[in-house]
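Each structure below is given as structure tokens.
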Structure 1
Amino acid sequence: MSFISFDIILDRLQQSRFRSQFKLHNKERNYLANKGIDKIMEHAADFIHQRLAPTFPKNDGKQTPWKGHPIFIAQHATATCCRSCLEKWHHIHKGHALTQMEEAFILNLIQAWIKKNYQNLQSD
């Protein structure tokens with residue numbers, strides 16, 4: 001795994017027509033405002049550890065819902081929604097349990113996307 005700026009990674013993801021369509025909408029913004037980023041990131045850590053980190057995640061490729069939580073939206077926007085996307089976009093290969101460092105990378109990327117998206121919403 002390479003160490004490049006999250007801004008560079010997020011800019012690269014925004015070049016994808018598919019990835020760039022994901023935004024936080026009123027429901028997710030309100031949830032984020034009510035719970036706070038720390039609580040949301042606790043949820044993210046649980047989701048990543050349970051749904052993405054195992055060697056062979058259950059329902060891989062379909063384990064991340066499309067809506068209902070800010071983390072789900074962020075996972076699709078950051079290509080951290082399944083092991084195939086992790087491999088394609090971030091070179092985190094399938095067939096092994098995610099390391100703590102890989103999980104931390106995913107969580108930090110998700111948090112960077114949420115903060116950037118939320119800031120953009122504040123300035124609208």
Structure 2
Amino acid sequence: MKLRRAGKADYPKIKQLVGKFPRQLMAEIPSYYRFFVAVNERGEVVGCCALDVYSKRIAEIRSLAVAQAYQGRGLGTALVRACLRQARRQGISEVFAIIGRPAFFQKLGLKTFQNEKAAVFKRFK
């Protein structure tokens with residue numbers, strides 16, 4: 001698998017992937033340039049995740065989706081880590097995510113805030 005920044009041509013596939021989880025992810029999909037994508041050996045987009053920057057201080061990790069046939073291979077982890085690296089490069093001091101699976105994000109260093117069950121945060125020092 002290869003990870004890269006999404007291009008405009010990837011956007012239809014990103015929408016298709018995110019569309020498989022409509023209740024959780026479909027509200028306002030970020031622009032293509034905010035996404036990282038995972039691409040298989042045939043060059044097909046099989047996973048995506050966006051870093052939506054709100055200010056110099058804060059950004060959201062969102063729209064994480066991996067095709068069912070590729071789940072369990074570490075793609076979601078790699079995509080979130082790519083977003084976290086990008087946030088650090090941009091000097092973002094806090095990243096958050098609205099989540100459905102706290103344990104997944106907690107293993108990547110994001111922690112709940114004040115016993116919040118649906119959001120996790122990460123502060124960069």
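All of the numbers you see were taken from the coordinates with simple rules; none came from a lab. Nothing here was measured: the structure is a model prediction, and the numbers come from that model. Cβ atoms are built from the backbone, for glycine too; each structure is taken alone.
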Ranked by relative contact order in percent (Cα under 8 Å, 6 or more apart), which of 1, 2 sits at the highest value?
-> 1
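Which of 1, 2 yields 36, 22, 17 for Cα extents along the principal axes in Å, for residues 28-91 alone, as computed?
Working: 1: 33, 19, 19; 2: 36, 22, 17.
Working through the options, I get structure 2.
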Distance in nm of label points 7 Å out along Cα→Cβ at positions 60 and 108 gets 1.5 when computed on, of labels 1, 2, structure 2
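Suppose helix-only ellipticity at 222 nm (-39500 (n - 2.57) for each DSSP H run of 4 or more, over all residues; to 500) works out to -17000; of 1, 2, which structure was it derived from? Please list the in-between numbers first.
Details: 1: -17000; 2: -7000.
That value comes from structure 1.
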